[in-house]
Structure formats: C-alpha cells, structure tokens
Structure P
Amino acid sequence: MNSSITHTNSCTLHTHSNPRSGLMAIIAIHSTKLGPALGGCRCISYPDTDAATEDVTRLAKGMSYKAALAGIHHGGGKSVLIRPKTFKNRHTYFEEFGEFVESLGGDYITSVDSGTNIEDMDDISHSTSYVCGTSNDGCTPSIFTSLGVLEGIKAAVRKKMRRQSMDGIHVVIQGVGNVGAALAISLEELGAKISISDINDATLNACLERMKSPDEVMVIPPDDVYRSSCDVFAPCGLGGIINPSNLQHLECKIVAGSANNQLSQESDGVLLHKKGILYAPDYVINAGGLIDVSLIPNGISEQEVTIKTKQIGDTLEEIFDRAEQENKPCHTVANQMAENILYH
C-alpha cells in the first residue's frame with residue numbers, strides 16, 4: 001500500500017494505492033472555509049493518473065463553488081477511483097476506500113457519483129462515518145439534482161425565450177441515467193417536447209419505459225446530438241462536452257443540464273456567450289444533489305430540502321440578469337459570485 005499528500009495551487013491531493021485490492025484513489029480537497037469538504041466518489045476508467053488528477057482537481061473546485069452558491073455549510077472536495085478492469089472484491093475495495101476517507105479525520109465527506117452506487121456507500125460506511133447517500137440515511141440525490149435542473153431550465157426559458165410555460169419547449173437530453181431520466185419525465189409532465197440520447201441502449205430503453213408517451217420521444221444517435229436543433233440542450237452525462245469541436249455545431253438557445261464540468265475550458269463559456277446561447281453554469285444548476293446529501297443526514301426534512309433546491313432557479317435568475325447587465329458570460333458572473341463568498 002502507498003499513501004501520499006501533495007499540494008497544488010488549488011487543492012490538497014491525498015492519494016492511496018494498493019495493488020492487492022486494485023484500489024487507486026485520489027481525494028482532492030479544494031476548500032474547507034465553509035465547512036468540511038463534501039463531494040462524490042467517482043469510479044470510472046482513466047487513461048492515466050494525470051487525467052484522473054486533472055478531473056478530481058476540477059471537480060473539487062466546482063464543489064466549493066457549488067456549495068458556496070447553494071448556501072450550505074460545506075467546502076469542496078471530490079474523490080476519483082481509477083476503476084480496475086475487474087474488481088477482485090468490490091465490497092472489500094470500497095471498504096478500503098472508506099478507511100482512506102476515515103484517515104482524513106472528517107476533512108472530507110464522500111457520497112455517490114458516476115460509477116458508484118448506494119451499495120458502494122454502504123460498504124464505505126463499514127469503515128467510516130464520513131459518508132452520505134447510503135441506504136440508511138434517506139438521501140435521494142439524483143431526484144433533487146433533477147429537480148434543481150428542472151427549476152434552472154424553467155428560469156433559463158423565462159429569461160431567454162420570455163416564456164412562463166414549458167409547453168412545447170424542445171429539450172434535448174444527453175445522457176438519461178438516473179438524473180437525465182427523471183428530468184425527462186418531469187419535463188414531459190410540463191408539456192415539453194423531449195428528445196433523448198445516450199451511449200448505452202439499455203439506459204435509453206429504461207428511460208423510454210418510464211415515459212408516459214414514449215412514441216412521442218425522439219431518440220438521437222450520440223454523434224448527432226450536438227447538431228440537433230432545439231430550444232434547450234441539457235447535458236446530463238460526463239463533462240467536457242462543450243468544447244470548440246462540438247460548440248460550433250450547437251443549434252440551441254440554452255445549455256442547461258446536470259453534467260459537471262461541461263465547459264472543457266473557460267473560453268468555451270465565452271464562445272457560448274458570443275453565440276448568444278444562454279448557459280446555466282453547471283455547478284449552480286446541478287446543486288440539488290449536494291443540498292440533499294448535506295441537509296438530510298442532519299435532520300432537515302425533504303420539504304425543506306425541496307424548497308432550498310427550488311431556490312436554484314432564483315440564483316440562476318440573478319446570474320442571468322447580472323450577465324445581461326454587465327455583458328459578461330454567465331459562468332464568469334457565477335465564478336465571481338462564488339469567489340466573493342469563498343475568498344472575501
């Protein structure tokens with residue numbers, strides 16, 4: 001086993017590896033000014049440790065900004081597990097990761113993210129109390145993430161299209177896992193026109209089975225999703241999908257979805273602004289899950305969590321208005337607002 005700590009310009013990186021279990025983990029802590037760092041545990045394949053380090057660093061910073069603008073008492077952190085080709089023993093693997101989390105003494109609290117599930121959180125909880133999103137704590141982060149994204153889309157439609165209703169608004173959802181599918185169902189109930197896309201056929205079919213009118217839902221091949229003319233493009237998969245290559249093909253009025261780190265680089269937000277596409281900064285619109293896992297374990301009711309999650313729409317309206325008044329990209333305004341909380 002090997003563990004180490006390194007410091008970068010933005011994060012403290014804690015690494016742990018064990019060839020026996022196959023665990024290769026990186027925990028990034030960006031800020032603890034507002035409270036212990038809280039952020040999900042991502043377990044996906046990476047080409048190398050540099051790519052994993054870059055991902056976890058960006059995600060941790062985003063969590064700090066997310067918590068600041070969501071008004072919760074947590075800092076920003078994230079963990080990535082470089083997924084092995086096969087798990088020797090998945091339960092042991094996540095129990096060991098729990099021991100790694102425990103070794104940080106509460107500076108970092110983990111939860112569900114891409115590639116992990118409730119059962120994994122249960123295994124982590126065998127080794128540490130610094131975990132939320134288990135089967136015992138009542139958290140349902142994907143439901144609240146989708147609720148926040150729904151409120152954000154409604155706010156963006158009011159701002160960009162001057163429409164109070166979602167009836168007839170065409171939304172293309174890229175990625176229909178737990179959050180994307182829940183979003184599709186909610187939008188359908190509001191009368192929106194829904195198109196969906198996913199790289200996994202089973203995920204697509206599972207989403208369609210939950211829709212009231214699946215025959216009216218258009219399925220778009222993944223390679224064509226960026227070229228689809230629509231009112232709202234909702235990225236709900238992995239990040240980095242707004243980049244110079246894809247951005248030039250976008251035919252939408254609004255980008256608003258649940259994916260983290262949607263902009264491959266800051267300049268992509270500037271390009272969206274220049275194209276006249278209204279962008280709902282990802283770490284603002286997708287904060288519902290963080291609000292849920294932050295508050296529910298502390299005895300806050302689901303009703304109160306729902307109220308706080310719906311306030312995401314109000315925060316985005318403030319960002320949209322300031323961006324218009326100052327003629328700045330929305331992500332720039334959001335960053336400034338978060339940094340005023342974190343650094344002043």
Structure Q
Amino acid sequence: MKRLRVKSSTGEYDVMVGRGAWRTLRRLEGYTSIFVLTEPGLWECWGSKLARDAGWRLVRPLLVPAGEGSKSLAMAGRVASELSERGADRRSLLVAFGGGVVGDLGGFVASTYMRGIDYVQVPTTVLAQVDSAIGGKTAVNVRAMKNLVGTFYPPSRVVSEPAVLASLSARALQSGLYEVVKHAILSGPAFFQYLGTELAALRPSQTGRLEAIVTRAAQVKVDVVSRDEHESGLRRVLNLGHTYGHALEEVTGYRRFLHGEAVGWGMLLVTRLAELVGLLDPAEGERIAGLVWQAGPLPPIHNLSAEKVLGLLPRDKKAVGGMIHWVLPERIGKVRVTPDVPDTAVAAAFSDVQRGAWHE
C-alpha cells in the first residue's frame with residue numbers, strides 16, 4: 001500500500017492506495033456518527049466488505065440513483081435533509097463511496113452542511129481513484145452546465161482499494177484509463193512509456209497491475225494539486241482535453257459519452273490543435289494519439305454538429321470573459337496554457353479529427 005500526501009489550505013491529508021486500504025478507515029476517531037453516501041448497486045456489491053474492513057457495525061447508507069442526474073442541487077438538498085433527519089451534527093463524518101458523481105456530490109454536501117463537516121473519499125472507479133477524488137474540487141450540475149456550482153473543500157483522506165475495480169465493466173475501466181493517459185502525457189516519458197506497455201491488455205480483474213498504474217497516476221494529481229489547490233495557475237494543466245470534452249458531453253445531453261471517453265476525444269482534438277498552431281511536432285502528436293487509442297474504442301463523433309460543439313466551447317466554466325485558456329501539449333511531459341489560439345485552428349482541429357483524417 002502506498003501513502004501519498006496532499007498539501008491543502010486546511011493542512012495535509014493522505015491518499016491511501018493499495019490492497020487493504022479500506023482497513024485504514026478504522027483509524028478514524030472522534031466522530032459522533034458516520035454516514036455513507038453511495039449508489040444502491042455499489043452498496044449491495046461492496047457495502048459489507050467496506051463495513052467489515054472499516055470496522056463499522058451499524059451503518060445505514062444514504063442511497064442516491066446511479067448516474068449524472070444525481071449531481072444536482074435538488075439531490076444535494078435531499079441528502080442534506082436526510083442527514084438532518086438522521087441526527088447528523090457538526091462532528092459527523094460523511095463517507096463518499098462511489099465514482100465521480102458520488103464523490104462530487106458528497107464533497108459538495110459536506111462542504112455546505114452546517115457550514116462544513118468532515119468527509120472521506122472512498123473512490124470505486126479508476127477515474128475517481130486517479131483524478132476526481134483527489135484535490136478537493138466538489139460540484140453539482142445546473143441544467144446542462146456541468147459542475148457549475150461547487151466548492152474547493154479538501155477531504156480528510158482518500159482511500160483507494162484496487163479490489164473494487166474488479167467489478168467495473170470493460171467500458172467503465174476504459175473510461176478511467178483515458179484520464180490515466182492524460183496524467184501520463186503530463187508526467188513525461190517514463191510513465192508514458194510504461195503505460196504504453198501495459199494499457200492494451202488491461203482487464204478489470206487484473207487488480208495488481210491496476211494498482212501500480214493507479215498509484216503512479218494518482219501521484220501526478222497529488223503533485224499538481226499540492227502546488228496549486230485552487231486552480232490559480234499550474235492546476236489548469238489537469239484540464240488537458242476537458243474543454244472539447246465538456247462540449248461533447250453537453251451537446252449529446254450526457255448520454256453518449258462517459259466522462260473519460262469525452263476527455264479521450266478532447267485529448268485527440270487538442271493534440272491536433274497543438275500541431276496546427278505549431279506547438280507540437282506531428283511525430284510526437286502521433287505518439288500521443290496512439291496511446292489514447294490504445295486505451296480502447298471511443299463512441300463516434302462523426303455525426304455531431306461541429307457548429308454546436310464549437311459554439312459551446314466559450315461556455316466552459318474555466319473560460320474567463322469568454323476567452324478559453326487552452327491546455328495544449330508541446331511534447332510528452334510539457335503542456336502550455338494559452339488563450340492565444342485562432343478560432344479557425346480550433347474548428348480545423350475538430351474537422352480533421354471528426355473526419356478521421358488524422359492519426360487514427
């Protein structure tokens with residue numbers, strides 16, 4: 001098991017990654033009550049093991065429906081009301097046990113319930129273990145706007161058990177692996193090359209190999225957020241692929257792509273964009289595209305309206321004054337954050353990738 005340390009505005013917290021990580025929850029002390037926020041299917045499959053490993057005798061879960069629809073202000077209000085009805089106070093602990101939706105919702109509720117209670121992230125997907133559970137960003141969606149309302153609120157700890165990944169579908173695993181690819185691009189040649197030797201043959205049952213990959217990818221996220229918690233500068237690099245990706249999610253009503261799949265397309269698009277504006281050597285771009293495709297097949301984008309997708313880009317919540325701060329790869333291990341990108345290049349990159357005329 002590996003212990004990673006995150007520095008935050010409220011102090012430091014641990015990210016525990018590895019077999020037996022859930023047993024570290026036994027060390028939690030001083031809380032008047034513990035509540036677990038999760039989804040019904042996940043609790044049915046893994047709830048008994050979590051409670052046994054954590055040493056919890058009587059824990060009744062707070063259940064929310066699976067899916068992006070649960071990341072809403074209405075659901076946050078419902079969870080807060082249920083906490084109140086069950087007697088949760090300022091010394092209660094909320095455990096977010098699930099993927100990105102549960103983690104974001106749980107963190108948001110914890111940050112606002114009675115003006116803030118402690119919470120623990122117990123992520124159950126690759127995407128959550130390497131990315132969304134680390135760093136303290138919480139959010140809910142408002143209408144079609146993803147993560148529009150949220151807070152920066154670090155968890156007390158993050159506990160990632162690789163055994164839970166064995167129950168992922170092949171598609172859910174692949175979705176998380178696109179985020180791992182993103183971290184490998186940011187990290188540099190060593191992780192990038194290592195991932196290239198492991199990626200194509202990975203299966204959910206290979207928890208030992210997944211543990212090694214998740215640990216290395218999580219370290220990348222920990223290093224970045226420890227240096228820039230509130231996304232004032234460096235942390236923007238973690239948005240690699242997300243500007244195009246969020247537009248793809250929104251234009252399809254969040255029904256075609258899993259989040260990691262949208263980010264996968266987004267990385268292909270910004271890689272082509274970096275080539276078009278002269279930042280990235282095409283040979284390096286081909287290597288990046290090759291690793292993205294190695295993670296698995298992506299849902300199609302050939303029938304999407306380019307006009308609608310491009311029209312959504314300035315609405316990204318990270319845009320300032322309608323100006324997009326693009327995260328563009330310069331080489332493996334180095335990206336540039338810049339608003340100085342011509343609209344014509346943005347459109348041309350989408351056209352090239354959509355038509356399959358580039359590195360596919």
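When you work out distance in nm of label points 7 Å out along Cα→Cβ at positions 124 and 164 for each of the structures P, Q, which one comes out largest? It would help to have the intermediate numbers written out before the result.
Numbers: P: 4.3; Q: 0.7.
Top value of distance in nm of label points 7 Å out along Cα→Cβ at positions 124 and 164, among P, Q, belongs to structure P.
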Checklist line | Of the structures P, Q, the one that 131 was derived from, the read-out being volume of the Cα convex hull per residue in Å³ | finding: P
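So distance in nm of label points 7 Å out along Cα→Cβ at positions 76 and 308, computed for just one structure, reads 1.9; which one of P, Q is that?
Values: P: 1.9; Q: 2.8.
This figure was derived from P.
Which one of P, Q has FRET efficiency 1/(1 + (r/R0)^6) of positions 60 and 252 (r between Cβ atoms, R0 = 25 Å, to 0.05), as calculated from the coordinates, equal to 0.30? Let's see the in-between values first.
Working: P: 0.30; Q: 0.10.
Derived from the structure labelled P.
Among the shown structures P, Q, from which was the value 0.40 of FRET efficiency 1/(1 + (r/R0)^6) of positions 100 and 196 (r between Cβ atoms, R0 = 35 Å, to 0.05) calculated?
Working: P: 0.40; Q: 0.85.
Going through each structure in turn, the value belongs to P.
Here distance in nm of label points 7 Å out along Cα→Cβ at positions 172 and 188 has been calculated and equals 2.0, so which of P, Q was it run on?
On the way: P: 2.0; Q: 3.5.
Only structure P yields this read-out.
Bear in mind these aren't lab numbers, they're just calculated from the coordinates by the rules spelled out. Keep in mind it's a predicted model, so treat the numbers as computed, not measured. Cβ atoms are built from the backbone, for glycine too; each structure is taken alone.
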